[in-house]
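Undergrad: See the structures that follow.
Just so you know, all these numbers are worked out from the coordinates, no wet-lab data involved. Every value quoted in this text rests on a predicted model; they were computed, and no experiment measured them.
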Structure 1
Amino acid sequence: MKDREPQSTIIDELNKSLKDEALENMDVLTVQSIAVSMGIDETTLYRWLHNDVQFATELRAVKRLKEINTEILEKFPELAWTEEEEELIGEENLEAKMNAVQIFFVLAEAKDRHFKSTDS
């Protein structure tokens with residue numbers, strides 16, 4: 001019997017994406033590190049992933065939105081942030097930061113939903 005490779009989760013895929021976009025002098029964000037900063041432990045995170053269809057679907061939507069954004073920028077490179085625009089805004093690698101913010105909002109919504117359901 002062959003040993004199966006563990007199947008990657010949407011969290012693994014988002015972490016890879018965040019790592020690929022990280023700047024050299026920036027700590028690499030992960031879904032887990034964003035969750036921990038919000039008071040969500042890793043056990044809870046994976047319990048939601050496996051038991052909360054809405055949570056898993058929303059995380060997949062974050063990944064799909066990033067893929068769509070990449071496709072659009074490949075077709076229309078003039079829509080990408082220029083170095084001057086990033087400098088004016090005072091931020092580098094805005095796409096990576098927007099991706100992390102989207103993950104934050106998905107986690108915040110799930111946290112709110114789960115804590116409300118336990119309060120009732």
Structure 2
Amino acid sequence: MAKETIKTVSLEKTLKVYEQDLTPQFGVDGTAQYVMECLEDKVSPKLLDILNAMLLGFNDDMQLEIADDLLDFAYGQVVHTTGCPSADAVLNACYTWIAEEKGFEFSMN
């Protein structure tokens with residue numbers, strides 16, 4: 001069941017926000033989860049939780065691709081793209097967070 005809230009964004013605009021938790025319907029694939037566990041010694045537990053959450057909503061094959069790409073970046077600073085704008089946006093954000101935590105700057109620009 002969606003929770004409805006109303007937020008005022010300016011004097012002339014009001015938004016209705018329907019908050020849902022669909023995570024039980026869109027979990028993380030077992031193989032992708034196994035690959036993500038390999039990141040445990042490369043990123044903090046808090047960041048690992050965030051990275052795992054970023055896989056939600058993608059199909060099993062794309063979750064595995066993203067997990068593999070994150071592992072390559074965390075271990076060897078190798079950047080992959082997928083050609084899928086949504087997956088690449090997620091990868092870019094994740095690469096940035098991993099780099100920040102490791103103490104270097106990352107930008108795809």
Structure 3
Amino acid sequence: MTEIRQATGACIMGSATEHPCTYPATEPLLARTGGAPTICAFHAATEPLTVELEEMDVSASLVRGYLKGARRHPAAAPLVEALERLEADFAARFERVEKVLQDLEAAEFKLMRS
């Protein structure tokens with residue numbers, strides 16, 4: 001394990017916080033193909049959830065903007081209704097994914113960093 005850590009360096013996750021990840025960087029970030037390893041296996045496994053959270057946040061923000069405009073037009077009532085359902089769906093999905101990430105992070109600290 002020490003040899004891997006020396007060869008690859010530590011995971012970059014949390015490097016600017018009080019609790020940086022100290023595990024060896026064995027995986028590339030999804031956004032960086034073909035690059036040097038920058039994150040550990042745990043963070044590589046949770047990266048898709050983090051990306052999904054970011055995408056949900058952007059999507060929800062766009063829906064809120066569309067809703068603001070659509071609510072100004074009485075003829076857009078069906079569109080407002082559909083956008084409100086979509087906004088609720090995004091919020092629920094965001095909440096679920098955020099909870100899963102929080103649970104995984106808690107387990108990481110409890111099981112891997114204690």
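Undergrad: For Kirkwood radius over Cα pairs in Å, which of 1, 2, 3 scores largest?
TA: 3
Undergrad: Among the shown structures 1, 2, 3, from which was the value -21000 of helix-only ellipticity at 222 nm (-39500 (n - 2.57) for each DSSP H run of 4 or more, over all residues; to 500) calculated?
TA: 3
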